[in-house]
Structure 1
Amino acid sequence: MEASKAASAGSGKASGDDRVAELETELKELTGKLQQMTDIAGRAQADLQNAKIRMQKDGEDIRKFAAEAFILKLLPTIDNFQRAFTHLPEDLKNHEWLKGITAIEQDLMRNMAELGLKKMECLGQQVDTARHEVITIGPGKEGEIITVIEDGYELNGKILRPAKVIVGDGIKA
């Protein structure tokens, strides 16, 4: 009888060792799955954060450039104001009516600047094909803008309309 107790005690120990081994294997599997799920959750959280940042930037861009089409339609009017002031007859220069028109034009330009519109300064600069449309060349320092035919504009750093310019050909006048 004692031999059978010893045999059953030995087999109980063997089955207990097997159970421990099974549990250790299961623990390793679950730990691996936990690590895998933790990695997936981390990537998903990073993707979500990146999507939030991208959406915020896209929203800012939409707000910055929402007025672009409207401003493009206004540029010829702005050009006409500039031309009118350039070709103003002497007898009208001190007229009160002109002071009112000038104030309206300045207010328009101030409002456009608040939207991010900026006139490009070109005269005397080296030509940049991304910012300038060369209409013709003339006598002057090679590659230097000698005349601005039509002003160029930027909207929040983006070129809205390139300036139309005349560039020096390298032959002195």
Structure 2
Amino acid sequence: MDSTRGVILIHSAPTALCPHIEWAASAALGSPVRFDWTPQPAEPRTLRAEFSWIGKVGTGAALASALTRCERLRFEVTEEATPASEGMRWAYTPRLGTFSAVIGLHGDILIHENRIKRAIVSEALGGKPLQEALNDLLGTGWDDELEAFRHAAEDAPVRWLHRVG
């Protein structure tokens, strides 16, 4: 089994939703987890948490899928690359929905050539302008929306979870 690791960044969640988020993450990770919730200064009456995990390849996708069902939160999930798999990043906001991207060795978003070609052809056929399509492929809207929440989280603690089996 290839194992990897990653981080769950809950940027903002209503207090009442926090136990549901922990249950969703526990189900995806296959073991109980508790997050260290702290106030999110960027949005009153919400909490934030960071949680590092270790698990099999694909755990990041399972976490992102489980957290997306909670709907009223903002989050990012990362999964590091392994010799047999690419790194991934997922971001979610209630306004924009889900974004996912392949992440390179140095943290850059990698866009496969067919997606770029499709954006070029789409613009040529009267579709979305290329700059806008590239911004979508890079997750610019998600980064713009989450940036204030990221800055509010500086110096927050991170806890590691080691998964066995």
Structure 3
Amino acid sequence: MTTRTTTRTITRGVLFVHSAPSALCPHIEWAVGGFLGVQVTLDWIPQPAQPGTYRAEFSWSADVGTAAGITSALRGWNHLRFEVTEDATPISEGARFSFTPDLGVFHAVTGLHGDIMIPEDRLKAAVVKSALGDTTLVGEIDKLLGKPWDDELETFRHAGDGAPVRWLHHVG
């Protein structure tokens, strides 16, 4: 009888909560901590880009796919804006997730240096849509690169320059 051992691949990433009403802050900590299996306490600071909201960020080290899990735990909450990144590893691409209440979730695969990698079939579909006159090629490429999310989140990103970062390591 042989036993099979599984090797976990650990990666690093960052959760950027760009804006959340104060009542939502403890629920965010609970949801992220519930997914990671550890207690999460974030350092919340006022978000100057939207008075009455708060921002926080922390870095994590956990299994590949953690960014998707954190995004799933937080998606769909009204009045919340966030991003989650996950670094590439020797056996996996990285990821970037962005969320806004109006646009929903954006997901992109990222390469070793953080560049967005667009799959061939999505590029072909963008060319077909533009050829049919449904949209422009530039507009479709902007969507594939997450430009609408970047446009909405940019003000919140800059307002948080210099915010404290907390490292979180997944145990278990």
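Work out which structure the value 5.4 belongs to, where mean projected area of the Cα convex hull in nm², for residues 96-151 alone was derived from one of 1, 2, 3. Considering all the candidates, the number was obtained from 1.
Ranked by mean projected area of the Cα convex hull in nm², for residues 24-119 alone, structures 1, 2, 3 are led by 1, which has the greatest value. 1, 2, 3: which one has Rg/Rh (Cα atoms, Kirkwood Rh), as calculated, at 1.02? Answer by label: 3.
Where a number appears in this text, it was derived from the coordinates with a stated rule and is not lab data. Computed from a prediction, not measured in an experiment: that's the story for all the values here.
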